[in-house]
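Heads up, there are several structures right after this.
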Structure 1
Amino acid sequence: MHASPDPLQALPAQIKAWGQALGFADIGISDVNLSAYESGYFSWLNQGFHGEMHYLETHGTKRTRPAELVPGTLRVISARMNYFDHSAQDALQQLHHPQGAYLSRYALGKDYHKLLRKRLEQLAQTIQAHFPELQYRAFCDSAPVLEQALAHKAGLGFIGKNSLLIHPRAGSWFFLGELYINLPIPVDAQPHKQGCGPCSACLQECPTQAILPNNQIDARRCISYLTIEYDGVIDEALRPLMGNRIYGCDDCQLVCPWNHFSSPTEEPAFQHRSPLDRAELLPLFAWDESTFLSFFTGSPIRRIGYAKWCRNLAIAIGNQALHPSTLSPKQKQLSLEALAQKLGKISEMVDVHILWAQQQLQAAPQPLHALASIPIEVTPPNPFFAKRYYLPRQKSACTSRQSRSALAVTSDQISNLESR
């Protein structure tokens, strides 16, 4: 007499199908043993690489031991959702336009936190309809969760040299979210092996050299940290390196060969909101606080606040001086007038950066190493330091055979791409 099959054994396949129906690009399942990642995380903290993100210290081992955060957790469902919007202004052209404002591609659409948590809640409710004993909590950058380690264990990719999760068939232009659950369902197979090989494009291209060995970041130098998380006066030595990046930074992703295989988002909420994809610095700097708050309702950018928004823009306006060939006398004068109008109106912290920007524009041109020598009107532009860019390919009708061929890409092929 045969024993009845355990319904939990078939649940992972069902979860993945339900997840795809909810718009997730991929779903993976892991256990909760993160001991292989714990010492590296606390070593990173102990060296102060987290800067002033003190919230990373406050929960102890709850971040690395899921069952301490949510008692009874036995498995973690990790999900990813693509966000790169192909309909937006070309990221490379915007990045290489000194009078343009570059915002990280993830922030061009609606805030992902609520959207992913809502979809994860829907996934959990679907599971609960079949397994009423399910207990769960959904997360998306909302609690002490070591999301990249969990996603790595769940088979959603490997942790790249730039510290981002990279999927061999999907690059890194995606968000992550998690469901902590109490059901002992089967976990996914062995995680992906580290796939960067000898490639060092992200280390070369990082504007502030914030990428450390062992797949870690010195947040204190990272432009994403400086423009989003950091509340204070930005080190004067780092300001010229920030260029026109006013919210986040994508350089390490733009030169990653694996992102040649990324797919654009299919989520309408992540479509760009004009004019963020092609915005100019001075019109954005002219916004008052009410315009800033109103425009960014429902956007992740709103949380940095008006003062940091103006600080970041002031630095970018000053950095126009790094490209004297593109800075006309009229543009220079308009920039100085805009800076003068904001001086003394927001905060002392912002004033420090406005005064610095004025000094940059009024001083004799001082090109910053290779940055000012790069032609602006280049199609496509060249990276500042690495060999080439790798944007996601436009989605097109392709045969299943072509799709399957992408699954076999190896780190050797990535090395070949880099050598071209």
Structure 2
Amino acid sequence: MRSVAAGIKRKVGRSVAKVYSSIAGKDLKTSLPHAVLEHEGHHVFFGYYDKQPFRDGRTLAHAVPTGSREDSKIKLGYFQTDVTGPTGAGFTKVAETELWNWQQGSRLMWHPTARESILYNSLEGGRAQTVIQNLSSAEKTRIPFPTYDISSDGKHLLSLDFHELALMRPGYGYPALDAASTPEETKGRILVVEAQTGRIRFSILREQLRDHLPADVPAETGYFNHLSFSPGGKNFVFYFIATAGKKRLTYAFVCDVGTQELRILSQAGFMSHYTWVDDENLIIFTKLRGVPSYVKYRLGPGPTQDVFFEDFTLDGHPTFVEGRLITDCYPQWPTNEQTLYELWPGKGPRVLATFLTPLEFTGDVRCDLHPRVHKLRDGELLLCCDFPSYSSRVRKMALVRARY
């Protein structure tokens, strides 16, 4: 009976979404200043929400020819932009890669300390690795492991098994990888790597988590995802996703880079997207006393947890900035719209923009907004979102300016 009701709900939702889209007409609705980045014949997107693409008038992007598979070679580059939108001739290609996915791209990002350099993952010499490329000289250096994140001082990077991740969580790993092209050292573990030398400083194996997990949760069948250094690089967080019976359970762990001490934040088994506040505090969408909400965790002695924002139960991709969250939500029934929100404790949710999502962008090929946040002068934020264009059926990038 429940599956029949769900099927009817989906059919009704699709019908309403089609009617609504014919009335609404626009891909993007907002009263704020905004611009769109696009590249003819291509999907254009940046990737995940934990990095921001802006630096010195350039906005990083992936450009994927329409019709491409996730094991195809794609273009990496940038748009010339300012706070009002594109200023140059369009997309500038600087590299190519076969290692990418629709959710997080190739982990393309600006190098934290080398201002003219970018990082991305690439398949070279039959092995997955990190490329650091200087955009002025085109000089490339390589690290023998693919990158998930790099510390703010550029000294350490985090790596994992992207082949396993593709099998366990389609849309996040790299379909172009196989067991032979996956570095042996990453299999079944997280690596903390010295970026300068490529030397492994330490690793975290699944077996090390056993004493932290509930007794009925087997560590051997789980996998790692969602690795992120804290702003100062003192700690990093990672998720361990395991299966117990028919349940899919997610546990958040924090590791101290200096002492290698591991801590589990909760044994409840439900953790979703998060954002760092500082080295000792982060906000996670989870359940507190059974209610889904954004919860703030303090990691220091005597760890605590408190609801950060009341009465908001939509999961999204949050960034903490100036005392508030910028976040989004998944397509909502029945109009299939995604919404960009500002959440400020003590005030109601503020809608910044809404995006009409084509019905075919679902599952592994969905296009979440993944809002990235850049602080401008004079109390303004520049927000960058990936979005699926209803009118042209390709991914594009939106730049939205909001005051804080």
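What follows is calculated from the coordinates using simple rules that are stated; it is not laboratory data. Since the structure is predicted, the reported quantities are computational estimates derived from the model, not experimental observations. Cβ atoms are built from the backbone, for glycine too; each structure is taken alone.
Structure notes:
- Structure (1, 2) behind the derived value 15 of relative contact order in percent (Cα under 8 Å, 6 or more apart): 2
- helix-only ellipticity at 222 nm (-39500 (n - 2.57) for each DSSP H run of 4 or more, over all residues; to 500) from the coordinates reads -2500; which among 1, 2: 2
- Mean count of other Cβ atoms within 10 Å over residues 126-133 - highest-scoring structure of 1, 2: 2
- Which of 1, 2 yields 17.3 [Kirkwood radius over Cα pairs in Å, for residues 94-229 alone, calculated]: 1
- Of structures 1, 2, the largest value of mean count of other Cβ atoms within 10 Å over residues 46-53 belongs to 2.
- Test item: Rg/Rh (Cα atoms, Kirkwood Rh), for residues 174-245 alone calculated as 1.13, pick one of 1, 2: 1
- Of the structures 1, 2, the one that 5, 22, 33, 28, 11, 1, 0 was derived from, the read-out being P(r) over Cα pairs in 10 Å bins from 0, in percent: 2
- For distance in nm of label points 7 Å out along Cα→Cβ at positions 350 and 390 computed as 4.0, the structure of 1, 2 it came from: 1
- Origin of the value 4.2, where distance in nm of label points 7 Å out along Cα→Cβ at positions 38 and 286 was derived from one of 1, 2: 2
- When distance in nm of label points 7 Å out along Cα→Cβ at positions 206 and 294 is calculated for each of 1, 2, the greatest value falls to 1.
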